[in-house]
1. Comparing mean count of other Cβ atoms within 10 Å over residues 122-129 across structures I, II, which is largest?
2. Assuming 16.2 is mean count of other Cβ atoms within 10 Å over residues 66-73 as calculated from a single structure, say which of I, II it is.
3. Once relative contact order in percent (Cα under 8 Å, 6 or more apart) is calculated for all of I, II, which comes out largest?
4. Given a value of -13000 for helix-only ellipticity at 222 nm (-39500 (n - 2.57) for each DSSP H run of 4 or more, over all residues; to 500), point me to the structure among I, II it was derived from.
5. With volume of the Cα convex hull per residue in Å³ derived from the coordinates and found to be 207, which of I, II does the value describe?
Structure I
Amino acid sequence: MSEKVAVIGAGRVGQACAFALLLRASAREIVLVDKVRERATGVATDMRYGAPLSAPVDIAAGDWDDLAGAGVVLVTAGVNEKQGGATDRSDPRGRLVLLEPNAEVYRDVVPRIVAAAPDAVIIAVTDPPDPLADLARSLAGHDRVLSTGTVIDTLRFRTHVAAALGRVHPSAVEGLVIGEHGTSQVMLWSSVRVQGAPLAEALHLCEPAMSLDELREQVEREVRYANIAIIEGNDASQFGIGAVCARIAEAILRDERIVLPVAAFDPDRGVTIALPTVVGRDGARGVLEPAMSDDERRDFDRSVQTLRDAIAGLGIGGR
């Protein structure tokens, strides 16, 4: 597979994705495509001046034909959460309010991607990424389509659990978020471990002291609305997802077969939804279903139904 990644959309998320790809040397070639060519050119030029400090990576602006040979295409184009009014904590739809305007963007760009890079794995990054991945899959006519799923949510989950414990690095926290990348996401508290120890046995590390229920309430609130808190301070949630996109692209280009909670199409459930997924050259190479408590299973089923309802108006059918 070519070590070339294309980023569609040179807005704040697209820029963060490209910069993470560059700094991590995730690919040998990065091409930026934006409806405003001058913006893509300016972003690529700016990054190119810092590129000599990283491993060899070519980064440039391009047109649709320049996607030829790309192994991965990250689609970040569309209306963001602040522009689209998806920052109301009381609105249960969350990012799903952006589906209609961003579906129109995908109907335009995905056929162009497939025409120029028919063998690429397409990754939906634009919010809401899961139903947009369903739409992209229908438009592309192949199954090499993923959304970023709950990778960023899982990282936020581990980060906030570690912060609540106070003396623990996030890498020591084993925790998983599944389902929709949105308000119906499911945090699997029943399987949280701190380097193998059940969370309840690690509570003595909390500073200040708190009960399991208090920790759970705090972390749930922080994780579920992390994007809104970021946007309130900086207008866009971009750097975390940029790093996530670079890591997913690496796994595909290098056929790593690592397990990440990206979202792939689930033929049994009829939607694209995040579960632990083996990520390799063709995108999803297998899906695992984690152990869940009865309550978590019910919440996951509700998340599935939320996504089914979301795609019902898109005029697509599951293959």
Structure II
Amino acid sequence: MAHEPSEPSSGPQSVVVGIDVSKGRLDCCIDPPQRALAVGNDAVGIAALLEELRALDVRLVLIEATGRHHRRVAAELLDAKIPVAVVNPQRVREFARALGKLEKSDAIDAGVLAAFARASDQHRHCEKAAKNQAQLDDLVSRRRALVQVRVAEKNRSSDPDLPELARRQGHKLLRLVEQQIQDLDRAIAGLIERDDDWRNKNSLITSVPGVGAITAQQLIADLPELGTLSRGRIAKLVGLAPLNCDSGKHRGTRRIAGGRGVVRVALYMATLSAMRFCDRFRDHAQRLRKAGKPFKVIITACMRKLLITLNQMLKTNTSFQASPVPV
């Protein structure tokens, strides 16, 4: 789902809702009046929740990300024009500790989510996802998992002391995994080809020398906000913005932190390739190398440059150009 920054609070009486999601149940806290509500995580339960919330002036519903289980309720709330934000569970737990709440239960977590929604106006509102976004996300996630299996099996097969039976089984498994990855590649490419917006994004992203179709597919699935945010916000969302670490007269080293790790992994490999095949990124890396920067700083800076370039290309609907795109 794409995101936008939330609007300021509409007033002290506006209602916020926290929803703790599990596979079979939704534990909700409606504030005010700090009322607990539990419904099933199914069509009947979500319909009952919507009926309850439609009668209220709901400023925000805050939901903890759970992989798949929160998708349905988030989509139904968005269809009902109720503002929704999905947050990282770690942020919620840290907020609970800041409140002094060390105990944990589904009902307590729902209350913490409601308090978190009340305390901050910085939650990014979700937007309705593209028609096949969930399907694309699942296929890309499945491919990522199979690639990890392939790497693990190749590493095991390289062991000269591996028993022959284990080696034969490993080779059979590798052939199966390779076939499944190819099947997924075809399915993902077909999904993107059938969607006009995705097909255009794929064409723009792959116009950068060194950036291939697999990277483009991962960015379309895992970073739907690409092309909609400012350069600073997209860098921070991915976790490539240098963060201050200062106190008093001390000026600490700027470091990156947080963000979407899977996107950074995709950008890392694409950046290595772009630094080899694209003059713009090769020259940028050489300038940093001559300035004495270590490799990690160089690759991170080039990753951020590639991300910002892609963001501007999609924002302006412009293919990659040899001369710098204004960013």
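Bear in mind that the values in this text are calculations on the coordinates, not laboratory data. Keep in mind that this is a model prediction, so the values were computed, not measured. Cβ atoms are built from the backbone, for glycine too; each structure is taken alone.
1. I
2. Computed on structure II.
3. Across I, II, relative contact order in percent (Cα under 8 Å, 6 or more apart) peaks for I.
4. So the calculation was done on I.
5. The read-out comes from structure II.
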